[in-house]
Structure I
């Protein structure tokens, strides 16, 4: 690469970084209109690895009958939005846990908020454990 090409690449990178930063600031301003942007009163009561160890081998019907309610927190690593339902994967210090967010359980406002979260954001969620049709242990947030 020539010096001129390096300069153009650096300019493009800075422009992209500036756009991303502006986007993040807009999201922060929108969050602040809804209350504290970074609340710190959420206290998880479980970690992903512990949940998988305790409930991973349990069949779906038994798990539903036990109605296990958990509070987990972690970094959003994957997000799949599909209309009225969304899936995400949170990673905590012990492993990963799938979450399932719907209008029915999180409410339309909660689901709309989830749709605006970015990969890498740190989330806390509370809900019932269940297994999906594919057998994935999931928190219904």
Structure II
């Protein structure tokens, strides 16, 4: 996979993890179709980008919420409150679900509002997101072969 394709996978995964309405799956699927031999490298890039994007949400929750309130990137207060309740009930393991659309964004922002240390935040987020991308790549491999 060339540099532009790899950058597109990383960038789409990064943006998809933020509060922006972006999807990374289509870009990853296209890259996998063009370069199936680079599957695990593409999964790693998507996981890294998506995890770093989730860290942006964590930072929004941690202290930049005022900036989000002045822009269109506002998290839904009801979703955020529900995510905080789940987070308090389940602890950091709930972040394994951070890959879920909509809910995952709220969970990552909630982790920031609850002042979760980044060193505890990143491992379950990266694991959940990595497993999702690996499963997607695996399904593509099964369908292709």
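Bear in mind these aren't lab numbers, they're just calculated from the coordinates by the rules spelled out. Every value quoted in this text rests on a predicted model; they were computed, and no experiment measured them.
The table for this structure:
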{"read-out": "Relative contact order in percent (Cα under 8 Å, 6 or more apart) from the coordinates reads 22; which among I, II", "value": "I"}
{"read-out": "Computed -23000 for helix-only ellipticity at 222 nm (-39500 (n - 2.57) for each DSSP H run of 4 or more, over all residues; to 500) - originating structure among I, II", "value": "II"}
{"read-out": "Structure from which 13, 42, 30, 13, 2 was derived, P(r) over Cα pairs in 10 Å bins from 0, in percent, options I, II", "value": "II"}
